[in-house]
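Alright, structures below, take your time with them.
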Structure P
Amino acid sequence: MIDTGKLLIKAEEAFDKRNYDYAIDLARQIIEFNPSDAPARKILRTSTVKKCELQGTKPSAVVSYLTSFSAVIKVQLFLLLKKHHKVLQSAEDFLSKNPYSIWARNIAANSLRQLDYLDGAIDEFEALLTFLPSDVNTLKSLGELYRLKGDVRKSQGYYQKALSLKPTDLEITRALKDISALTTLEEGGWARAKSSREIVKDGTVSKDLERESQFVKDSDIPDEINRVQEIINKNPDNPDNVKYLKKIGELQIRQKDLSSALGTYEKALKLAPSDGSISVKIGDIKVLILDTQIKQLQQKLSTDPANQQLKETITKLQEEKKTFQVEEYRKRVSLYPTNLSYRYQLGKALYESRHYDEAIAEFQSSLRDYKLKTDSQNYLGLCFIAKKHYDMAISQFTKALENPMSSQVAKTIRYNLALAYEYNKNYEQALTEYKHILEVDINYRDVNTRVNNIQSALK
């Protein structure tokens, strides 16, 4: 089996060395084996653009059309036949000649969406926004894709921008209402809603949304699972069954039927063994199962605090969870070495397992992602505290506090900074940081006690 992780690393190295032909060749190999590999497709697209820039050539639309006429015909034909894999391949053929083509990138983005390769589709649509920042359809597509990924904030942001450009678009308005429904679900669930019409007032649209989107009322989940399962049963060989199994799995997770969800996703993986998103979901479910078992035992322990056997079982499960998470995130980093969020998650798992040197290496990588920078710096500081390198911990916490963040996160990092100062016997600096926290939250953790202890020691 091809090791796409190693190929991706080689492709990145080739790109960094401006060996764009080799980077393109490697990226194509990865995509041929795994069409859902978004990082490889991004390298392919960027390398093709850089190659054109290096050669000082930018193909015109007419020249591209003439030189890639067969690819254009194939795109149209396969669109009619709804063979989205073939459409994507033909669009890639066109983009190999002209990576600047908005038409071809749009075709590729929509094909990736149809094939349920969400990360790849998002990359393509976000690239399109650099050419067409006010394109409402692109903004709507990104809103929908992030909704499917469960990123409510980004989904809402794209839809709101689209609505500002086209205030009369009812589809956008309904989508935003639907997202509001998801927020309600996260905060308390559909069970608190009297009916879907409270959220989407058009009864027909509401019915369609409940059937075709992931937003199904809790009470309707069993019927929806049966409906989707009937679709699978009618055509067992349909490649779209992977998508249907994913939907059933998500609904089973909402039912908290984790063992059934695990079985469903394992069936999906057998149909699409190269789909990394399914493997990731299986890993997440296994962690949820362990979490559920631990919480159930902890509840029992709260009523029987002297039960030594329960304590030992909980400790054993907690260690099993830590070991599994390290192994799981190692696999993800191996498969997607450029995905910095996986490196951050691996770093956290390593930190919790007390593998501090390895955790530091992962956090040093993940801080390159600006969204993960503050958290990575905070964990780096904690790792250095664990290793008793207090001066290095102080440096990381101080850098982290320079970033924009919420007041709650700022208190956490400032507290860790104060701890590092205290452990390093820099008592005056520790006192200063603790007092900053007291000024905004006098009940935060044990800050009051620590301030009193330091002041007593300094007298």
Structure Q
Amino acid sequence: MPSNPPSACTPPGDFLLNGQFKSFPAGLADTPAADLAARGWHLLHDDLPYPLAVIQRSALQHNLRWMQDFANRKGVHLAPHGKTTMSPELFAMQLQAGAWGLTFATIYQLGIGVAAGARRCIIANQVLGPADLRGLHALLTQHTDLRVWFLVDSLAQLRLIEAWCATHAPARVFDVLLEMGIAGKRTGCRSQEEALTLAHAMAASPAVRLCGVECYEGSATQCDNEHDTREVSALVRRILAVTQACDAQHLFADDHILLTAGGSGVFDLVVPLLQTRGLSRPVQGVLRSGCYITHDHTHYRQLLQLVEQREGLSSSLQPALEVWAMVQSVPEPGLALLSCGRRDISYDMALPTAQRFAPRGVHQLQDASAAPADWRITALNDQHAYLKFDPQGTVPAVGDRVALGISHPCTTFDKWRWLALVEDDGAISGAVRTCF
């Protein structure tokens, strides 16, 4: 018996797969992920059941290089948001590619990232519950080389942290960031007056150290270049004003000021904030984009086209994540049902899109065709996708395979405990886990 169950989220490296994992062949004994390439499996040889979530390795590697090069070129650090993939193997790739650290939303996620080797982590969320404070304290105690910053946006939150520390860990001082928000949107201080009042309280607190300022600019965007530039630039000016005021009043506790922004759609517009100069101490600018690692076919693709225009780029990130499904029924003219549904693919921002298809008998990926323009996914059930098509055009047949593109990778990753890594020729060469 293995020392760990096949699904255990152990540190990155080899792990075991078996028929308890969705879309892994039933009946196989525990199989090391490192052995997949030697099996000679192929995406279009029907070696694995459908639906099947896959990551194209070449696009993945391109995205890792491209985003790290962008950060390096701009003189900022990259701390990718781990909630996108929750994959120890992908975390390790991001760190190996040069990421300064990783970002998370919860203490549980943080623990997975620390096990994957991250030693600088931002929790882009409020931490205040006793169990979470206890968990963070335990991780910091266990890993003395670990630094974690989390967000504070209210005096009420600060008082809860102070009360917990006073009772359970009087010597613990947490590193925190002042969060600035947007009216009507997510968390964060709404005004400079509110922010400075809180900053003074944090600077005087025995339980926290004020290390910088944070924002999430994604809430301000509408995928409209003029609107997004105006609104995000206004947010950047607000945060810079708060940062300058805190610096002038000597409220920051570290030898540098950490300024960080997140989001995967308009990251170029917050770079000027992260490049801030002229303060009393150096700025450490940290970009927290997460979805870049696999990108997508719709939502972020549209946003990145605007980034390319603003940056004067001919190209940027590449879609790396697909879910392949099989046509299981064509019950009436113009309608096919695919073996993929809400349990398997994102549907929170936009429906999937048909990208490629391989008719029965096609066994080489290079022989797959682009999906006809009239093929549209119009609805999802738990296990089915409704593919509408023109009956006078290309008609899908039962047994055909269809590659579905996604919008917003986060909610495709969290439907899979593993994803196959696929080469450009369709060979299955490895796998990654998820730990949601």
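No value in this document is a laboratory result; all are computed from the given coordinates. Source: prediction; values computed, not measured. Cβ atoms are built from the backbone, for glycine too; each structure is taken alone.
Summary of computed values
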quantity	calculated
Structure (P, Q) behind the derived value 71, 46, 33 of Cα extents along the principal axes in Å, for residues 149-396 alone	Q
Computed 4, 14, 23, 26, 19, 10, 3, 1, 0 for P(r) over Cα pairs in 10 Å bins from 0, in percent - originating structure among P, Q	P
Which of P, Q yields 3.0 [distance in nm of label points 7 Å out along Cα→Cβ at positions 85 and 349, calculated]	P
Which entry (P, Q) yields the derived value 7 for relative contact order in percent (Cα under 8 Å, 6 or more apart)	P
Computed -25000 for helix-only ellipticity at 222 nm (-39500 (n - 2.57) for each DSSP H run of 4 or more, over all residues; to 500) - originating structure among P, Q	P
Comparison of P, Q by distance in nm of label points 7 Å out along Cα→Cβ at positions 13 and 341 - largest value held by	Q
